[in-house]
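Take a look at the structures listed below.
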Structure P
Amino acid sequence: MSTAGQRSRDYELGHSEWELARLASQARLIDPMTRDYFERAGIRPGMRVLDVGSGAGDVAFLVADVIGGDGEIVGTDLSPEAVAAASRRARERGIPNVSFRQGDPRALSFDAPFDAAVGRYVLMFCDDPAAMLKGIVRHLVPTGGIVVFHEVDLTGFRSVPPAPIYDRCCSYVARTFLKVGTDPSMGTRLYRAFIDAGLPPPEMGIQSLVGGRHGPRNGADLVANLVITMAPVMEECGVTTVEDLDLPTLHARMLAEIEAHESVIFGRLEVGAWSRRI
């Protein structure tokens, strides 16, 4: 996902084939949480929905499943590579009511208002999340339009007993995000962002991945793959080096250590917030 702003990078995760595969793997773990937030917010069959920062299209495809064939979803992203990848995936999946447009959603015009605006892991990459929210609200129906976003708070990462490789990798991710201007605690700032955007105080929810070495939802794979994606940026920012990470063996070493310590792995906090335009 890409947004406009004065950050040191447009988008530090990039749009490589590896990153698109990582996003698909992440979606398999995170989609149930996102879907829960969207449905609690009131996303229903037949709605017209705007997906902000659509990236490779995973959230748009999730919403398409919720709104059904009578609904419509339009995804937006600054990156032409992301829009091309998402459009290709929509064609391959045979989902005719999903389309993607390149550009900042605040500046784009659409042929009809939306019943809802959604996003996942979007506001954390914005210089001014409240301004982004305020800008997209104008695309909603005048009364009752839904705004629902799913963001993270990386302070939720931990392991008990400590698994040092996992813990270090989580720290590297958070520190790198801070250095490039990404907010690793956007989840806990959602409430304030909604208020500052002129929206009613949002309802909220929180979930997390948790489990041991053999737990299918412990999130260790997600962290290892994210570090592999971010490794060059981590090195440029002086957080760690690719050599020290030893990327070819990182994932296996992380899992072996978790198993040896019989650690329970707690993932980042997955925070949802939703409100309606009045």
Structure Q
Amino acid sequence: MKRLLIFVAACQPALDQRLAIITEPRVLAIQSEPAEVKPGANAAYTILAASPDGPLAIAPDWSLCTAPKPPTEDNAVSAACTNDPSALVPLASAAATIPTDACMLFGPDVPPGGFRPRDPDSTGGYYQPVRADSPDAPLAFGFTRITCNLPTAPPSVAHDYQTMYVANTNPTLDPIFISGPVTAGATVTVTASWPPEAVETYLYYDQVSQTLVTRREAMRVSWFATGGELADDASAVGEDSDATSVSTTWQLPAAGAAWLWLVLRDSRGGIATQTVALTIDQ
């Protein structure tokens, strides 16, 4: 049976679980382009997969999940999306039209059957899950952020949000910088950076004050490598910081070919990735 991996910006590994070193085939990220759309619009998906030998080229079967997650389930998607074919809409390619009822299934609109509306994430966002199923890697899910209205806000606030909110776009990464000798067993400093404009501001509805406030995206870089030892699984920049880079250290593996991956996620679900091939000297 496949091991389920679910990829969301807020996902945190257990305290005793290290994920940075790739010891088996794994999906590292699924990027939606655009990062955020209105229901009825199109999105295309790109999958980043890795193996202990380097990049893993897979062509998964894609499908949209249509089952809302019950409040009693502690997971990023409904269990039905992993084991119930009726909860899936197969896709002919790595692209989809987001269902027009996505804000009802996964957002703040009141769903049928007496269920309560979904809760937003910490940025006020809602997400349409997409499933990638391949025999060569564990089952994985990506997410397209969906632009929904504010049904519980005062009418004037809901109108301002509808007319002024700007959908999220995927961030970009600058070329990676590695400082130190690329020799077997050496420790180098790896720095990931992004242009200032990659960090967007956005409107957020504060339910306490019932007003719109402007917030800045937080950024998080996950680090992955085929060997050696990375000091961190991930490094983050909070929304109150104007920093545009993070660093970690990497104790390099034995001489030969090695691979390094970076996955940058903004707090509204946008993703950028970078793959780096290295030849490590003796």
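Rule-based calculations on the coordinates, nothing more; no lab input. On a predicted model such as this, the values are computed, not experimentally measured, just so you know. Cβ atoms are built from the backbone, for glycine too; each structure is taken alone.
Given that distance in nm of label points 7 Å out along Cα→Cβ at positions 146 and 266, derived from a single structure, equals 2.1, which label among P, Q identifies that structure? If you can, show how the numbers build up before the last one.
Details: P: 3.0; Q: 2.1.
Label of the source structure: Q.
Consider the structures P, Q: one of them gives -1500 for helix-only ellipticity at 222 nm (-39500 (n - 2.57) for each DSSP H run of 4 or more, over all residues; to 500) as calculated from the coordinates. Say which. Write down the numbers at each step before the final one.
Numbers: P: -14000; Q: -1500.
The value was obtained from structure Q.
Of the structures labelled P, Q, which one yields -0.72, -0.78, -1.20 when log10 I(q)/I(0) by the Debye sum over Cα atoms at q = 0.16, 0.17, 0.25 Å⁻¹, for residues 130-209 alone is computed from its coordinates?
Details: P: -0.72, -0.78, -1.20; Q: -0.90, -0.93, -1.11.
This value belongs to structure P.
Upon calculation of P(r) over Cα pairs in 10 Å bins from 0, in percent from the atomic coordinates, which of the structures P, Q produces 6, 27, 33, 22, 9, 2, 0?
On the way: P: 7, 30, 36, 20, 7, 0; Q: 6, 27, 33, 22, 9, 2, 0.
It must be structure Q, since only it matches.
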